Structure formats: structure tokens, C-alpha cells
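These are the structures in question, set out in turn.
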Structure I
Amino acid sequence: MKPVQDHSGKRITVLLFLLISVISVFGQSLPRIEARFSNPRYEKDSRKYYLDVELHSKDAPELLFGMNLRFFYDASLMQFQDVDQFRQGYGILGNPPKPIVGTEQSGIQLFSFNHAAAYVNGAVQLMDERFPMAIPVDGWVKAFRLCFKVPATSLNKAEFCPSVLWDLEAAQGEGGFLPGSAGLVVTVAETNRATRYVSAPTETSAIPFNWQYDQVPGLPHGAISPTSCVPLGTLSDTEEQDKTDAKGITVSQNKPNPFDSRTKIEFTLPSAQHVTLVLFDIDGVIKETIEGDFESGKNQFELQQKPWMVETSVIYYRLQTNTFKSRTFAMSLVRA
């Protein structure tokens, strides 16, 4: 990469991630690098779910310089925590990446998720040029690990098969799923010392995890395809209670979602009843309960943003009466 001067006189770095739209450089084909998520693991005590990020070269061995860390997952199933287990010499470039949760329809319309999609955007780069990681042709190499936390509400699933997919459309050269996004980009160490750069672009491809492209124009881009699952726990009394017949009770997803200052949760009752709305965090800790006596028919709770809500990327809620407990819903705040 080549240092240049900005208007303030400070030196900045020109990242070659923007070159992924180019399919050849000076008449030479670009190295072809593929990325995947692999080796899912779950720690029961911490409720942590881990995925390794691995790379493979399709043509010749290469040395990894850096990559955009851009991917999507179902925000209701887990929350991204951090990145660790880097190869020696590598680390996060800039601020640690944080998840951004979209609207409820974003996950459904874009990826056939059941709930809102969360998006993580960051970058990993070689920080010490003495330790470049070799990307092999005859196999895969682990570059680092992603860490997620599983909500307490998910622990009764017999199998846990979350979908995680790189921000990269199926067709080569189309970039990421979001308008104007380059998506996943991998750069390799420049071996031509005649250039002024230390990194070079690649033709990047990716394999999604528990998800599959549909190869059909338009939305959604694909669908959930569970192939790699882990057990989380066994059925409990709470799970059985969740399966109680609703007897005419319906609960809707909050609108708007994500919300800024206010949101509404609509529900219908077959008869007048006392109803409790339970709000809790990813650990299952109840943060607030709202109760009231409601008439039969359509009703609603109106929520205002509270200080505790900004502490988490996803807020969970359920509605319950003396004889019924709804499934768990997920909502989030609009992030600046």
C-alpha cells in the first residue's frame, strides 16, 4: 500500500480492498482466494458459540495480507461478541467490529431468515510483516475465530444450526448484498517488489454456513440450509410451557423494528384477561415487566426506549397469562 497525504497533512493508508472489481492487473489473472466458516463449537457454561474462519487458494500458494470482515447472521439466534485466535502477526484494523441489527423484514426478505439480520463490518490485517500466513492450495488454513453468544431462550433447541454468510453475492464481481458495498474482500501480500505496494487484490469467493445461494435473480438471495449443527441442551419444563395451546391468543412482532424512541406490540385475546409483557436480555435476565388487564379482541403494549436497552444489540420479549406463554420475540434499537 502507498502512503499519501490528506488535506490535514496526516499520512493515511490507501487500502487495496477497493480493487476487487478489477478482474486482472496489467493483463495478469488475479489470485483466487476462497473463504469459509468451519468447525462450529459450543461451550455450555458460557453459552459461547464459535466459528473458525478459514482460507484456501485455488491456484497457487499465497500470503494473506488482509480481509474485510463482513458477514450476516440471524440476530434472534445469537449475538456477535468478538474475534480472537489470530495467527501471529495479524489483528483487527481500527475499532473492534460491532453488530448492526436491521429491520425484522431485512432478514426475511434478503436471506429467508426467520427474523432480523445482523451485519458485522470490520477488517483484519497483517500487522507484523515478519509473520505472513500462507494460504495453501491443497487444503484450508485457519486465520482467526469468531465468537457469538447464544440467548438463554435458545438453550432448549435440540439442534442449533445458525446461518452465517459472507457479504458477497453469488456472481463474481457483484460485490456485497448491500447497495454500494464491496462486500467480502481478501488481499494477499504483494510479491512483486518493483511495485510500491505491499498488498495485492484477489478474486474472492465465499462458502456460506448453514445457508445456500438460490442462483435465482431477485430476493431473497438464498435460503437456510442446515448442514452443520450442534446440540445446546434438552427439553425442560419451560419449553413445555411454551407449547401450551394459545386458545385464540396471538402475539405480533413489535412495530417498528428496530425502533428509535417508541414501538408497539399488538396482541389479541379471546376473553378479558390479565396479561404480562416480559422483557429480558440475552442472558435471560428479566429487565422489566409490564402488566395490565385487557378486554377481549385486539390490544397493544406501547414501549418507550429505556436506558438499559442500549446495553444490548437485541432485546427479547414474550407475553404471558395465567395459562399461556408466547414464544420469544426479538427486537432492537435504531443505532446511530
Structure II
Amino acid sequence: MNINDWIDLSKLLDKYQITSSAPCRLDCGGSTDHRLTALLCRRWHPVTTNISLDLRTTVTLKPHLPGKILIESNHVGTEEATVPKMPLSGHLGLVSAILAHFGVHGVRVVIDSQSPPQSGLGGSGAVAVAAIGAISKTLSILKLQEPYKPHDIVLLAHHIEDSLYGNSGLQDQAAAMYGNVHLWEWRYGSTLNFTGRKILLHRRELEKHIVLAYTGKTHPSSHKGSLALQMFKRNGNLELLFQISEHARTFAQAVQCSDYLNAADALSMELALRSQLIPEILPDDDKILVKTAVETGCGAKIAGHGGGGCIWAIGPKESINETKQRWESIFKERGSGYFLPVSIATKGMRTQVKDV
């Protein structure tokens, strides 16, 4: 392999600063977006509901030494490499793999994530989508290719993360690319595909019916593959996945109708089913958070595959306000945990080019 076969971005990035950002997400009905589960549940048309949040991950491309790459993250740290030897392990391996896919060097990749690390909010999917968007834009400026279409960015981000870490699903990448609130249907067969139905709603009104908090500790790393998929392989319970998918569908319908009592019930039922699939999804310290939310009339769920990270609740306004007060007291008593702003992302991935 010759370094001349790779593309040096340093000269272009001396002239332009290229930035791409993508939102994270809340989810109801995850696990059906994995390749295996969607294949086996195909006749049921498995779905997931995502609420994209304006807690954005921003990827900025800057010039670096030719022949080298430098990746910096506000959460993880810094790693430098000389191509073609690419560091593919650890939290920065995903971005390194994306750089290898495009065959680029002479680039410094700066990652700034507004969501907490390993929070269960789909941060790695947002990183991948933003990084691909930024590099694709850079190569189009060099007239080496046409910019990638949104659908293609989602699939490429999925393929790279899936190859590195095991069956990773598609919901994080889809939510990061398209933003808003969507009901996604996962269709796997001879080709990998998905379709999304945008949920029509009053964004500001929905935001008043949701509370989101970071529990104070990270969830286990997903770099060893999906825990939900591992547990599914052991029990093969297709009925469980079907019910999770149906509650996600009910949740989407309730949110669109501003029926927050039924949305709360659907979210609570989804967590109960998911707890059967992954018994350790809810740490003992966080069970009180779900319990208090349900007592006030809300539905609550740990974000992502659980085991720590973020927790969120949905319900009528008065119930949400009471839940927030009770969670605040719990966080204060145990000395960890804090609230995150809830602002629905009306835009998915955004890319900007500025003169340096």
C-alpha cells in the first residue's frame, strides 16, 4: 500500500474549515433495529420510535501533518497515527475506521459532544454520521466525488460501526441523520433498508412533557456488541421483540395525538419487556427513579441498552414537574445525577464550510 494512494486533505483544510454536527436521541422500541432481530421479525414489520435531541455532536476537520491523522475528543482524549496503520480499538477507533474507509490523511478531527459519554443517547451514531458528512463534503469540494446522500450516510455509518463492534442496529444513525421524531420500520433482506414516518406534532409542547437526566454513571461499553442481541440469541424469544415493537408503535401514535397518559403507559410497558430481555438494564440505584416517575403518573425508561447512562420520563405536565422535583431530591441525596435540557432537534445532520 502506497501513501500516494491516499488523499492528503491538509492543503484544502488550510483554506477551509469544515464542520458537521448531528443530534443524539431518545428511543422507544430499540433492539428491533439490529440486523438479526429485524430479519427474524420481518413479517411483523418491526419498528422503533426516536425523538432526536439538540444535544449535538460536532465534528470539525482541520489541517494536520501529511501522512498523519489526529483525532481529538472532548470526552475521550487524543490519538495520533501514521497512515496506513490505523488505531481501530477504543472509543476513537470508529472515527479512525471512517478515515481509513475514505483513505484520507493530513487531517485533524476535533469531536465536541454535548451529551455525556456512554449515556445511552446514541452518541457513537451521531459521531459516525457527522464524521462521514464532513469528509464527504470535503471530498466533494476537491471534486473527487459527489456528496453522499442522507440514506447512504446512515447505511455507511451503520456498516462501519457494525463491523467494528458487532450488530449495532440502525436507530442511532437514522436519528442523527434526519432529526425530528420518527417511527422507523426496519426492513432487512437481500438489501439493508429502512423507512421512516415523521411524527407530526407541536415540538415545544412535547418538550414540556419530557424530563431527561444523567444518572451520574456511564453505561457499560457497547464495543463488545449489543447486550440485547446477546440475550436474544440465548432465549430466542421473538414474541418479546414483537411486543416491544408494538409498544413503540403505540407510543408514536400517542405522542402524535398528544395523549401523554397512553405514551407513559407504552414507555413503561416497553421498559418492563426490555427488563425481561436484559435483567441488568436497570441498576438497583436507579430503580427508585423509575418507581417515583410511575407513582407520579409518568412512564420512564433507561436510555439505550441501560446499565447506567441517562434516564427519561414522559407524561402529563403536572406529573413531569413532580417527577423532576422528586428526581432532584434523589440526586441531591446520593450526590450524583443531573438534568439535561430537552430540545427536539428539527434538523438532523448539518454541514458548514467556512473560509479560514
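If FRET efficiency 1/(1 + (r/R0)^6) of positions 210 and 274 (r between Cβ atoms, R0 = 41 Å, to 0.05) is calculated from each of I, II, which structure is the one that comes out at 1.00? The value was obtained from structure II. Given a value of -13000 for helix-only ellipticity at 222 nm (-39500 (n - 2.57) for each DSSP H run of 4 or more, over all residues; to 500), calculated from one of I, II, which structure does it belong to? Source structure: II.
Out of I, II, which structure matches 5.0 when distance in nm of label points 7 Å out along Cα→Cβ at positions 50 and 298 is calculated? That value comes from structure I.
Work out the source of 28, 51, 19, 3 here, i.e. which of I, II gives that when P(r) over Cα pairs in 20 Å bins from 0, in percent is computed.
It traces back to I.
If relative contact order in percent (Cα under 8 Å, 6 or more apart) computes to 18, which of I, II did it come from? Working through the options, I get structure I.
Quick note: the coordinates plus some simple rules give every number you see, no bench work behind them. These numbers come from a predicted model, not from an experiment. Cβ atoms are built from the backbone, for glycine too; each structure is taken alone.
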